[in-house]
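The structures come next, written out as structure tokens.
Just so it is clear, none of the values below were taken in a lab; they were calculated from the coordinates. Because the structure is predicted, anything quoted here is derived from the model rather than measured. Cβ atoms are built from the backbone, for glycine too; each structure is taken alone.
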Structure I
Amino acid sequence: MSDTQNPISPNELKDLGNIRGAEYSYPERLKQIHSMADVMHKTARSWGYSQIDGPTLQPVEFYSVKSSEELLADGYYVSSGDRTYMLRPEITPTVAYMLAGVEKQLSFPVRWYSDPQIYRNERPQSGRRRQFGQFNLDRFDLEPLTGEARALADAEVIGEAINTLSTFGLTSDDVVMRVNSRAVLERAFDVMGINERNVRDGLLGVIDAKEKLPEDIFVEKAVGTGISNEQTVLLLTWLNIRDFEQIANSDVYKSVAQTAEYQELALVLQFLGDQGYAEYAAYDPVIVRGLGYYTGTVFEAFDKQPERSMKRSILGGGRYDQFTKKFGGKLEVTGVGFGIGQVPLEILLKSRDLLDESAMPGPDIYIAVQEVENDDVRKDRLATIARIAKSYRAQGKSVVIDASIASDGEARLKNQLNTANKLDALSALIIDEAKQQIGLKDLESGNQHTSTYEQFFEVHN
């Protein structure tokens, strides 16, 4: 369609490009994003994890398999022919699909991480956007696993998450990793006499939202799932147990402490202590995670002083069993993983002055030329400068060539050096074509070393 058929003014285009919940990232901004990513990637690799990635567009069925209704409702959908796709609202189904496709070629446990862009059509607010980066890490094992082996794997993944936060400089005074188990909650439901699967699933969503709701509204929503007033009282009693060892001493719930599920979570907490992360971790029965595929240990990290940053979680994850079979896998695979959203992490780091906000480093070398009026002298300029730039880049240095070197008029050195300083260049390489000399000037100290073309190219060839 031509512009005359559907004219759009520059102001209209400017307004259309202002996409709420998305971001245009300029170089300084990307430096901050990459500095956070570098920490997460290096920490993951130090624990033996390798990076993967997948398509941004995925079949909608990937997320209807076991994701929450809320996630499906907030998706961005793309139709092509008779197929419907989603811009990925999370990456766990993608990872499960990838694993299922090559599971027989892998050596377990498999340790993978990814750093994708995620898309959710939610209302933008503090700590939440419609497009955002999310670092993800997953470990996969083959069943059967003993409870001890499963707890050790869970503690490894949670430990890696805590290690990532601590590497940024966050201490146990700053953040807490709140840990629970869906499997333990199932045994508590047994005690409460809540047996219907649909009621239990409904309660998971209500419990997940508990801290955002006044107690009377929470009770109303809990009763709305189909439980009795007596069961509601029992549920509140359970959710108010914040010391894990109190379960064994509870008149109502001491039988839960005799279950294998309880013993497994006890081992997770013990192993976190063995790794030196006990001060970061705390049992919390309210942590259940909203996504439907979690089956065991679940965890979320929060700011201990939310007034400094935000109340929402910084990261979250948990165990999910047999998920790869939903994508054609044949092996008995169990996984545990987590995701860290870039936006809440950035808010948290800023609140502690831990975000790298230093200016981007300028180029190592800025190539400038001394003024020259002789066309015969100038004619070989580009070849000489290209040769010099190639030599420095081969040494791993960044090089910028002043634009005026291709000018037919005079190339004014003063203007070139002003540009070099504006770019925060470390050094200026000043080429004097008339004298066949090259000077390397340190732009911070002002010191300059000069050599002839012959001397320079003896070293830079």
Structure II
Amino acid sequence: MDPTEIAFAGAAQQVRMLAAGAITAPDLLTLYLERIARLDPELNGFRVVLTREARTQAQEAQRRLDAGERMPLLGVPIAVKDDIDVAGQVTARGTGAHGPAPEQDAEVVRRLRAAGAVVVGKTNVPEMTIWPFTETLTFGATRNPWDPSRSPGGSSGGMGAAVAAGLVGIGLGSDGGGSIRIPGTWCGLFGLKPQRDRVPTTPNEDACQGLTVYGPLTRTVEDAALFLDATATTPGPDGGFVAAAGREPGRLRIAISTKVPPGVLARPGSAQRAAVQEASALLRGLGHTVVLRDPDYPASAGAHFTSRFVRGVTDEVARLPHPERLETRTRALAHLGSLIDDERIASIRAGEAALTGRVMALFDDIDVLVTPGTARGPSRIGAYQRRGALATLAAAMTRVPYQGIFNVTGQPAAVVPWGLDGDGLPMSVQLVSRPSDEATLLSLCAQVEQARPWANRRPPIS
């Protein structure tokens, strides 16, 4: 098989190839290391590439494959976002203010290794994973492989660029307000925010005041299901998530909404609205009942999310050994979060149940909600360079208003690639399921993928 086809095959297909002996684990790793060396200098997706360690892991994976062992991700290279601990490597979080390297892997990384994955490197993030663009004074700007003058999004921006350009087949990201779904949208990938507590966040429990979850950025729905089967701590569907993704979803009731949750001054662009209408027509054609219906977003939704998010930044900054090295904009946002004291944040979090209850009312007779993935396309590199903290936050949120509300409710949400906008950049639609119902979400997304395949689309830099 052509090396480029192997690079873009996706994790699940690579598992099958490795098990069949069509490629060896060391050769698959070498293929990716060569692509990283050739393409990443322009993209800046990786902060660090763990060449020596990864080669050792790949050799061990091949020994186990040769011995007949079979594991969910045995021999598959995976990248880890640089806010998640990898033993012996600093968790930089996009800043020079970071502390020493952790001695142990995060629990999710430990589980991926136990499933046989080969950790190839750590990918770039905006400072303290705050922004939906990935540019820092310490590590530079990460560029979108569809257009290097544009951002891949954030905060899993390095991951989005790396997976989209075929520098790795699957990535571990985090999502505290869209940080998987935003780069998934703008890089043309499948991005899944699992149910809160589905994937362990140890030792980062309650990150960003409970908003953050860990999940995958992948080429296919099956790849994301494979990730969940390897990492989930809470019981999944009968037969596992891969089996769920392979089942027909049945006839579902699906709500379509382009309403922007309160608290953000944003309006979806014409291309994004058209994508939702096309998705509506496709879903009807697949036999589902599709209705136009908006969730009952409380007026306080935006303030609730922003308060927790900003206070979460403050909490993370307080743990840094060298906060004086932070960018001015980050320090300003952390100061704003410090104005939300413990009593106030406890009161805000106590309101989560009522807020969630109002949004969940939609799902009394609806199985899945469909919204635009983002309101607009990605910003140009440097667009926020001279803005302060509040101005950056306000401007950036106009592009990505549909994500944060579902970090508050905690329910699963995914973005499905949906063609290109007028600038030739990827778009998506977002699908949101009932709490803990990734099975239905994956099944429906896989049905859409089969009807409207996206995995073979490749960016110019690939």
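Quick notes on this structure:
- FRET efficiency 1/(1 + (r/R0)^6) of positions 285 and 437 (r between Cβ atoms, R0 = 25 Å, to 0.05) derived as 0.00 - corresponding label from I, II: I
- Entry that produces 28.0 once mean count of other Cβ atoms within 10 Å over residues 213-220 is calculated, selected from I, II: II
- If you line up I, II by distance in nm of label points 7 Å out along Cα→Cβ at positions 141 and 309, the top spot, with the largest value, goes to I.
- For distance in nm of label points 7 Å out along Cα→Cβ at positions 181 and 445 computed as 1.1, the structure of I, II it came from: II
- Value 14.8, calculated as mean count of other Cβ atoms within 10 Å over residues 53-60, assigned to which of I, II: I
- Between structures I, II, the calculation of distance in nm of label points 7 Å out along Cα→Cβ at positions 365 and 397 yields its largest number for II.
- Top of I, II by distance in nm of label points 7 Å out along Cα→Cβ at positions 189 and 413, largest first: I
- With P(r) over Cα pairs in 10 Å bins from 0, in percent derived as 4, 16, 22, 19, 14, 11, 8, 4, 2, 0, matching label from I, II: I
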